[in-house]
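Computed from the coordinates by the stated procedures, all read-outs in this text should not be read as laboratory data. Fair warning: this is a prediction, and the values are worked out from it, not measured in the lab. Cβ atoms are built from the backbone, for glycine too; each structure is taken alone.
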Structure I
Amino acid sequence: MDIELGEAFIAELKDAAEAPVRAVVITGTGSSFSAGVDLFRLIKDGPDYGQRFLPVLDTMLRDTLTFPKPLIAAVNGHAIAGGCILAAACDRRIMADGNGRIGVPELVVGVPFPALPLQIMAARMPDAAFRQLVMSGRTVLVDEALTLGLIDEKCAADFLLERALAAANQLGAIPAGAFALTKEAFTTLILDRTACLSDLNARVAHAWMQPQTYDTIRAYLDRTVGKK
């Protein structure tokens, strides 16, 4: 996830909202649904880039959450950090069986959660399980993800898109106005909780821009995936 992807994603959702389609499926390619924020780009371009990126990420997740039509995440592989949160912002999350991992290791990376991503995740999982997952920074395989509530169902990898399209057709058959209003009732609560955290969120954004945060991210990348 970077500024360019975020802006393109926002534009695609806008087009889909206005197009004569009943539902949308989001998926990835290869072994990952999404590895989340491009940390290499964040390190390379520095705090000025981070300051421009965070509002784009917020809009991307907010538009996903409030998209008025059914939105299905076909999680084809790893869904890490922002990738996990993007899936959580969808109406149904179906993950391929296999070695893909999912979770929110932000604290392990060394960055605090912005308010909206935290509230999206909190609305999808039982409180105790969510707190444990956030504080530990663990990522989990598909069976544990299903038990924790990170996903709604799993299926064989070869049938993932078929199953996601079936779910899209099922939800898309609901009268559009009734679906949109019911979805709004769910999402309004998330947005209200986010609004209550506006002061804290400003401090989180400030923390993302600090030199020590970039040092922590750099150390995490060196430790986990090597230099690039």
Structure II
Amino acid sequence: MSGPRQLSLDFDIRPAFGGADFLVAACNRDAVAWIDQWPGWQTPVLTVHGPASCGKSHLAEVFRRASRAQVLNHAQLAADEPRDPAAASGAWIVEDADRYLTVAAPAPLFHLFNQVREGGGTLLLTGRAAPARWHVDLADLRSRLNAGAAVAIGEPDDGLLAAVLIKLFADRQLRVGTDVIDYALRRMVRQFSAAHDLVAAVDAVALAERREITVPLLRRVLDPGR
């Protein structure tokens, strides 16, 4: 079986954290640039938003390592711990902040904004949608979000999606031919999450049937009723 194509595309590779290489391309370059510019941000708050599996958590981890940020999970945020300016200095991360706001009171996030600003710290938020579309029924928090910076990660183009597929197969120690990648690109939903789901499904079928990954196998996974 032939190996993966040798891609000649306009992206770099972010060093691996936890085994997850991050491919830098047009759809995520602005977000990467923002993370790399820390601590030179002109705002104390940055929101990185984009679709599932696009790399938000990877960039949050890059930021955490560079800034030694403290990560607050949703339960910790909801506890609404009081912090004086000295305790709120440094860097902070809250992932899936938009999801938090759909199920929890907004006041703790508003208080964290104020604490970080007063302490001269920085706060990185992540979410699926842009902050302007978040469910926020606290006017002061809405004002803080609007005043912060936001940068989007878009859906992948053909080149990046091909590289993501090859990387996902390689992570599972699977080599696939260029014909498999070409067929997938023509038939699959063009989203990061779809690439993850497709590779997992193909791997499961190939393992169960003890078969190599070929176009006919991929066709059955993509169109099981055919």
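Quick notes on this structure:
- Structure (I, II) behind the derived value 0.95 of FRET efficiency 1/(1 + (r/R0)^6) of positions 71 and 111 (r between Cβ atoms, R0 = 30 Å, to 0.05): II
- Origin of the value -0.65, -0.68, -1.04, -1.21, where log10 I(q)/I(0) by the Debye sum over Cα atoms at q = 0.13, 0.14, 0.22, 0.24 Å⁻¹, for residues 103-190 alone was derived from one of I, II: II
- Parent structure of the calculated result -14000, given that helix-only ellipticity at 222 nm (-39500 (n - 2.57) for each DSSP H run of 4 or more, over all residues; to 500) is the read-out and I, II the choices: II
- Comparison of I, II by distance in nm of label points 7 Å out along Cα→Cβ at positions 95 and 183 - largest value held by: II
- Origin of the derived value 28, 20, 17 (semi-axes √(5λ) of the Cα gyration tensor in Å; candidates I, II): I
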